[in-house]
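Below you'll find a set of structures to go through.
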Structure I
Amino acid sequence: MEAFYQESGRAGRDQLLSRSLLYYGIDDCKRMKFILSNADNKKSKASNSQEELSKKTLTDFQQMVEYCEGSGCRRRKILETFGEKVPASLCGKSM
């Protein structure tokens, strides 16, 4: 989620109207889950730092899947991911 937030934030830095597009496909999701689960199976051979990185990668991936498949205010989802409190008035302002 962090990388997506950073990349999408770059679109509006010049204060002009901008859009952020995210392409998501269920086949890509299945493929990535397969790759991550195979990496997770190899963790018995991995060091603690590699294991922590694997867990973080899986958590980040799940957040993005929930973001893509969920409904509601996506802006709220991003901000809440980073621990921010979001007023209800914030949603509905995005295009």
Structure II
Amino acid sequence: KVVMPETAPESRSILIQSFGVEVERVPTSFLMNVVNRCVQEENMTFLHSYDDLDLIAGHASLGFEVLEVVSEPDIVVVCCGGGGLLAGIAAAIKLSGC
């Protein structure tokens, strides 16, 4: 089951449902309440879309890929929604010593 805000594109719901997954669309103001209920009452696991260390670490792999192509970039431009992708790429570049 996936719980998502009703403001998310309908095409995403349709795509997720095409894999046989139930989608519950809820008003954004109630999203975390519904998620917390699902975690507590339905024994579900909450996977945050951007604020998760494992997710950020996974995004860091993209930062390392950038460094394989350009070993010492002057600037790296990253789209930023929630910040997970940016955090991962920035961590990789910082760890590289650039």
Structure III
Amino acid sequence: MSTLVISGHTLKHFDLRAKETMDLYLAKLKIDLSDYTFAGNFIWLSTASGFYTIINETFCLFILSSGELSMLLPPLGDKDKTYDAMLECFEIMNK
């Protein structure tokens, strides 16, 4: 399993082992859209490199493409935690 370490955050490879963790955070959202499913993102990332980490108690999903790191979704979890997590995600993407 590959990992990236950026700004002290370890980003784990997004694979089947991430399903249980992602599903825990998705359950907090109560959104019924395919973008907000493990399967949809797993399929989307089948031809790219996906990574995830937990920041401020939110699930943050990144895609690495052509040497650039970006996010597929906003941080997943409690809404009151997402703003600070998003700021940290931008720090990671800007490194």
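Quick check on the output: 2, 11, 18, 20, 18, 13, 9, 5, 3, 1 is P(r) over Cα pairs in 5 Å bins from 0, in percent, derived from one of I, II, III. Which one produced it? Answer for the origin of the read-out: I.
Comparing distance in nm of label points 7 Å out along Cα→Cβ at positions 52 and 76 across structures I, II, III, the highest value is found for I. Here helix-only ellipticity at 222 nm (-39500 (n - 2.57) for each DSSP H run of 4 or more, over all residues; to 500) was derived from just one of the structures I, II, III, and that gives -18000; the source is I.
Every number here is computed from the coordinates shown, using simple stated rules; none is lab data. What you see is a predicted model; the values in this text were computed from it and never measured. Cβ atoms are built from the backbone, for glycine too; each structure is taken alone.
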